[in-house]
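Just below sit the structures, each encoded as C-alpha cells.
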Structure P
C-alpha cells in the first residue's frame, strides 16, 4: 500500500471531501468518453453513480466504526452492485439480428460504481488504478476491437411455395459452412397454393458472402424472393 494515503483512510471531514472529489473526477472522466460517443449513459450519469457508490461505502464504514452499530460493512456495497445491474440494463439494446449494443456502457457504469465503492472504503490505490484501466479500455481498446476480423452474420428472408426449397437451401448452407443460429418459418394460405416465409440467421465460418447462396437460390423453382433483411432495433 502507498503510505501517502494512510492519513485519509479514516472517516474524517478531509478524507470524505477527498473521496467525493475523486469520485466526481473519475466518474466524470469515464462519463466524458461515453458522452463523446453519444452513448445513453454519459457524463452526469457516471458522476452520480460514482458519487452514490462512494457515499454508500463511507456510510457503511461510518455506521460500523464511528457509531459502533451492529451492521455488516459489505451489505450496503453489495446492494449497490445489485442496483447497478438495473441501471446498466437500461442502456442495453438487443437488435433484431440478435446483436447486443450498449453492453460496454453498462459495464462501464458497473465499473464506475465499483470504483466509487473502493474510494468510499479508502482503497485509493485500487480505485485510481481501476479508473485508469477503465479509461484506457474505453479510449484505446475500441479501435483494436473494431479492427479484428469477424465472421460475417446475415439475416435473410426467403419466400417460397415448394416445401423442399427450404431443405435444399439449408443443405447448401451446410455445404458452404454457414452456421444456422435461428430459423423461423411462417405459412400463409391466402393464395391458392400456400406461401411460406422463412427467416434465417446465418454466420459464415469462412468469411464468405451471401453470393454463393444467392446464385444457388436462382437455380431453384418455387422461390418467390430471397434476400438479406435490414437490421431493426428492438428493446
Structure Q
C-alpha cells in the first residue's frame, strides 16, 4: 500500500522572499538598543525562533540583557518587519507549487519560527488564509527550530504521522529539526544557505527554489 506523503513548509526564504527583510528588521531593532552586530552574523541566525536568535546574538557580544530588553527587541523587530511588508513577494513557483499540491490532493501545512505578528505579512503576500490552511507559528509551540515542535504540530494538524512528512526549508535549522523528528528534509537555496550546508544538515534533496522543486516533485514523493 502506497503511503501518502504530506508536505510541511517553512515560510521565510522557502515560500516568500523575506529573509533579507528580516535581517534588516533585526539590524534596525538591535541598533535601536545600541547593540552593534554585523549583518552577516544576523543572517546566519535567521530561521531560529526569535528567542534563540536574540540569545545567541547577545552571547556573541558578551552582553547580559534583561527580559524587558529582549521583549523590546522582539517588538522593535516586528514593527520594522511590518514596515517592510510591501516588499515581500512569493518566491518563484511558490504559489504554483502549493496550488499543484492542492489540486493533486496532497496535504500540506506551513510551520514557521515567526510569530503570527510577522507571519501574517508573509501569508498575505502568499495569498494563504490561515483559517483555511494549517499554519503553525512560534506562538503555538513550546520550542521553535532547531527543535522539531513546529513540524510535529503541523503534522498533527494534518492528522498525519511525522514519518510520512517531507519538511521543506531553506535553512540548516529546518533540516536539523526535520532529522530530530524523523521527517524527510528537502532544502531550498532561496534563503541564502549553500548546497553543502543544507546537505550536511541532513537535506535529502536540494533545489534552487519552489519552482525548481515543482519541476522535480516526483523525486520527493509527489505524483503528477
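Below are the figures for this structure:
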{"quantity": "Structure (P, Q) behind the derived value 19 of relative contact order in percent (Cα under 8 Å, 6 or more apart)", "calculated": "P"}
{"quantity": "Among P, Q, structure where mean count of other Cβ atoms within 10 Å over residues 137-144 as derived comes to 18.1", "calculated": "Q"}
{"quantity": "Source structure (of P, Q) for volume of the Cα convex hull per residue in Å³, computed value 169", "calculated": "P"}
{"quantity": "Source structure (of P, Q) for helix-only ellipticity at 222 nm (-39500 (n - 2.57) for each DSSP H run of 4 or more, over all residues; to 500), computed value -13000", "calculated": "Q"}
{"quantity": "FRET efficiency 1/(1 + (r/R0)^6) of positions 9 and 153 (r between Cβ atoms, R0 = 30 Å, to 0.05) - structure with the largest value, from P, Q", "calculated": "Q"}
{"quantity": "Entry that produces 23.4, 78 once Rg and Dmax of the Cα atoms in Å, for residues 65-184 alone is calculated, selected from P, Q", "calculated": "P"}
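Values quoted throughout were computed directly from the atomic coordinates according to the rules given, and no laboratory measurement underlies them. Nothing here was measured: the structure is a model prediction, and the numbers come from that model. Cβ atoms are built from the backbone, for glycine too; each structure is taken alone.
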